[in-house]
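So, here's a batch of structures to check.
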Structure 1
């Protein structure tokens, strides 16, 4: 009997080592072959952070990663921050991102950039693949494989697409001949990951053509929708933060004045205020504080490249204003 147990132990040990080697090689293949994009790299950089390092976590979509400068946050508050924000991210994705992030970090505060509370419900109805979208995939692909990722997949994809969402190798295995992608990924993981920043402001300013579009846009009185699933997961996110003793704040980064005047912003603002009040959250809307921030009619075009993305100069002003209001005590 002892000899048989030893034989079984060796057999199981070999199986375990084989599976371990297989998954290590599979992970390495994904890192090399995955099409390079900022969403995936935001996650890879996050996982390299020292555990417990982050005091302030900022989540949301491109409004978040183009509006808040961690260097200014550190200078003003002495806190380390990270922006775990991805393109077109809605609150469903945000909830699972925060849930994943809490396995590695436990911030004192989380800022949810409020534009994530819009009509984006993660589905493109009327298409052959309503649950698929490269931005959602990139966010999901960047997450480490685990129970949180599996839960996120089951809540955001049709059952027949679970394997498609869970295993990015199924979508990038054909990139062996893409020398540019492989070279870019090698450069990033060998030496570039330390230089990567989760803060990505616009590198340009508003063009005259773009400005003219907003200046001449007709007013649209239609109410701005917030999808029901975003509302549902907003409350889940608030509950998660309460359970973890984390302060959740809701902040709307400023958008271009001409755009705000062309939509029924009062209705949207009222919905945001109501949601924040329902959870007892601090809500700061930068679109009603242009003068205090320093966004005046003379410099709007210098601080934006479109209706919502700030450049470095704009982000400097917004970050300072938001920090002063969040930490005025």
Structure 2
């Protein structure tokens, strides 16, 4: 494995933090279980990255992005063609955030500190309007402070504070974007000045790119084309993909057991294709350095540990039912 070291809940590979956060402090028993019950040589093997495997997935996603856009342009009067293409395009846009997530965890290249990480970060962040630096800091703080109502930025800012069906449903709409960007600005107030300057630059570049793209679509096409190829996929489908994926992360949990501070999803080939294996989210928190294409194998290796904790295997449809119909509160046990 060269210079790569095992990245588990027992390691502190969650830079830029120098001191482990709440997740590390609460998982001493879990770390012992992992050492006792797992084949650590096998776990080390699952940490091996393949830039070629990542590149294959990334190229496929960008080909899907271009292909869906071309279908929408080619068949503007055929709803049976452009509507499914727009829906798939929205999911592809969401999948780019998963590719960015791989860059954040340095799970793309064997040589972890390489300028190509920054290049890929820009490439994956720009289409959805994200700041790569904000996403990096936000996500690594989430890993460090999992379980904290205040210090985990995802839980503190993005979890609905109003437990009402109508308010939860807004997260499936364009309302998600002002909510997310307002949260990002509030969280960034506590960052160091150099990072805040970088965030302003990245946001400016991203905004100019999206305004220019929208203007070009209208100029060379029409307002109707802008709606089909840009507005619907990004502002209407992306929030659905984002929210459904997030429901499978840390909403139905066991608050008294840190090993069960996440949800185990009964996934399948369709979800793995749409979400790029990110449904294996609790498994990812156990070993953040395992690349996404190895997460199904990691899940199989973790079964002796997962079976010792009160985590039910959930489906996305079941989670949506509990979330919107039964109106369950986030970060609680939905049993």
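One of 1, 2 was used to compute volume of the Cα convex hull per residue in Å³, and the result was 186. Which label is that? Show your work: numbers first, answer last.
Working: 1: 186; 2: 136.
It must be structure 1, since only it matches.
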Task: For helix-only ellipticity at 222 nm (-39500 (n - 2.57) for each DSSP H run of 4 or more, over all residues; to 500) computed as -17500, the structure of 1, 2 it came from - done: 2
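Given a value of -0.44 for log10 I(q)/I(0) by the Debye sum over Cα atoms at q = 0.13 Å⁻¹, for residues 51-114 alone, calculated from one of 1, 2, which structure does it belong to? List each step's numbers first, then the result.
Working: 1: -0.31; 2: -0.44.
Among 1, 2, the structure yielding -0.44 for log10 I(q)/I(0) by the Debye sum over Cα atoms at q = 0.13 Å⁻¹, for residues 51-114 alone is 2.
Comparing 1, 2, where is distance in nm of label points 7 Å out along Cα→Cβ at positions 43 and 123 highest? All intermediate terms of the calculation are to be shown ahead of the outcome.
Numbers: 1: 2.3; 2: 3.2.
Top value of distance in nm of label points 7 Å out along Cα→Cβ at positions 43 and 123, among 1, 2, belongs to structure 2.
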TODO: Could you tell me which structure in 1, 2 was used to calculate P(r) over Cα pairs in 5 Å bins from 0, in percent, for residues 131-194 alone as 3, 15, 22, 21, 17, 13, 8, 1?
DONE: 1
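Every number in this text was worked out from the coordinates using simple rules, so none of it is lab data. Bear in mind that the values here come from a model prediction, so they are computed numbers and not experimental data. Cβ atoms are built from the backbone, for glycine too; each structure is taken alone.
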